[in-house]
Structure 1
Amino acid sequence: MKQMDASLPVFKGNTHAHTTNSDGRVSPEECMRQYKEAGYDFLALTDHWAVGEETQYRGMLVLPGIEYDFTYPTQVLHIVGLYPDAKLAAGMQRGMDHQTVIDHINQAGGVPIAAHPAWSLNTTEFLCSLRGVDIAEVYNTMSGEPFNGPRADAEAILDIAASNGKLFNLVAADDSHFYQGEQCVSYTMVQAEELSVPAILDALKKGRFYASQGPEFKSIEVKGDEVIVETSPVNRITVCSNRVWVKDRCVSGNGLTERIYKIQPGEKYIRFRITDGEGRIAWSNPIAL
């Protein structure tokens, strides 16, 4: 079983960004300009309760997107919705419960994403209760210092959810608001048939992507009781799973490009985390075993 298919092209994108259409500091035009000049293939403008239209910006695909937010006594829930067509977002209003909104995104053929679960203080019980949400932000640049408290990285909470039966596929996103250094940092690499809205959404639904800040996953393949991962040159390849302790979980060195990992008894899932010489990270989707 291969998680990555080398026969398909890979597109770099940011699935979470804000503009002056809600609480962002720059116009949609300026947001698109910055991401285009940083080499992105696609971008979603996801303003709060304000859907962005599909467009092309100098060859960069702009997906129809929106962010819905819900406030509860001890946590919040923010759901990014990526739609096949902006018109399909019609009818969603503040005051609706989150499951109604999630169901609407799915029924419209869209993709719901649980945004910044660590920043949102989401509990594992709450995350596991979400029906129809299969993707979460493992890293959200805006949710960390110097813009927020240190809650950008949601790996721990998502591993706990996975260990309790809810496996989320992982995207990384900037959640750009201020455009003071948080933009163009964390992104998602999507293997799709082509650079179009239907193809990108299809790839997200099928799990053909990984989250990154720089390092690249070339191939991830399960062969019997082993998993073989091939990467761009990195300094560390780490295996994460439901097991609390595994011998040789982290392998470190200079210019590592491959690791063969033997699946351990009791492991229900595994995922890989790779780190390059500049400290930049990439995260694979979990593999159910």
Structure 2
Amino acid sequence: MTTLFTILFDGIAYGMLLFVLSCGLAVTLGLMNFVNLAHGAFAMAGGYICAVIVNGYGVPFFAALPVAFLASALLGAVMERGVYRYMYGRSHLDQVLFTVGLVFMSVAAVDYIMGSTQVFVKLPDWLHGQINIFGVGVGRYRLMIIVICGLLTIALQLILARTRFGSRLRAAVDDPRAASGLGINVPQVFALTFAFGSGLAGLGGALGAEILGLDPYFPLKFLIYVLIVVAVGGTSTMTGPFLAALLLGIGDVAGKYYVPKLGAFVIYAMMIVLLLWRPHGLFGRTAAR
């Protein structure tokens, strides 16, 4: 029973982290209809920024998290205005090829600047070790991830569903010409959305650096996990990717614990089964009818 609770807890923490890494892509793909396979590069940027200022300059870990978010968001805004906006009207194949090229450029750049050695972030001493919850040891770091990612998930849902910006974003996506006629600055809305999604990716990279590890191939290693979360969850709502991330996180941790020789087979098998059951995702538009 203790082992099962530990697997469940670690799986939820991993799933929460996957959701924060993935939700930016879910927004850009589901709401903006743009396939950004370079999304992991912004997560890597946030992770490295956090590692540099914490390990190199002694900045407290929790002070570095908003810096990682803002720096990644700024990078996303610059890239969106500089290159991405010219690809909005292009086919998905063009977008895939373009963003895959950006991934390999980011890998080469980080390898040249930071080196190929894996980097971890120095955590505060009080985040090490475990605390007892109902007699079961729970990792403090993973508990912190669950709390922060849970709050981010609630905030994201409220922003998209209850705020004026969320309604403007949906209007801009549904009919950009009509939205412009109503006085909505569609390019500005897209730029802010892209920057916010990039910032969330950077925050996820900073939060998960100690678990996931940072190296130049980070965008390639976790691209498949991000795509699985978005594909299985669907892109019509944030609820689908959230539940998909939790299911896949728990399944991945359980699979590596019970059948370690199979490696990542479990998570791919879960993806196939879920997509056969719900081809458009758990909360895809077609599946919801």
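Here percent of Cα pairs over 17 Å apart, for residues 15-86 alone was calculated and came to 49; which of the structures 1, 2 was it taken from?
Answer for the origin of the read-out: 2.
Quick check for you: by mean count of other Cβ atoms within 10 Å over residues 159-166, which of 1, 2 is greatest?
When mean count of other Cβ atoms within 10 Å over residues 159-166 is calculated for 1, 2, structure 1 comes out on top.
Given that helix-only ellipticity at 222 nm (-39500 (n - 2.57) for each DSSP H run of 4 or more, over all residues; to 500), derived from a single structure, equals -4500, which label among 1, 2 identifies that structure? The partial results should precede the final answer.
Values: 1: -4500; 2: -23000.
Answer by label: 1.
For which of the structures 1, 2 does the calculation of relative contact order in percent (Cα under 8 Å, 6 or more apart) return 37?
2
A value of 22, 20, 18 was computed for semi-axes √(5λ) of the Cα gyration tensor in Å, for residues 95-230 alone; which of 1, 2 is the source structure?
Values: 1: 22, 20, 18; 2: 34, 24, 11.
The correct label is 1.
Ranked by volume of the Cα convex hull per residue in Å³, which of 1, 2 sits at the highest value?
2
Going by mean count of other Cβ atoms within 10 Å over residues 55-62, which of structures 1, 2 comes out largest?
1
If we compute distance in nm of label points 7 Å out along Cα→Cβ at positions 39 and 151 for structures 1, 2, which one ends up with the highest value? Can you show the working numbers first?
On the way: 1: 3.3; 2: 2.4.
Answer by largest value of distance in nm of label points 7 Å out along Cα→Cβ at positions 39 and 151: 1.
Just checking, which of 1, 2 has the largest value of distance in nm of label points 7 Å out along Cα→Cβ at positions 47 and 247?
Numbers: 1: 5.8; 2: 2.6.
Looking at the calculated values, the largest one is 1.
Every number in this text was worked out from the coordinates using simple rules, so none of it is lab data. Since we're looking at a predicted model, the values are computed, not measured. Cβ atoms are built from the backbone, for glycine too; each structure is taken alone.
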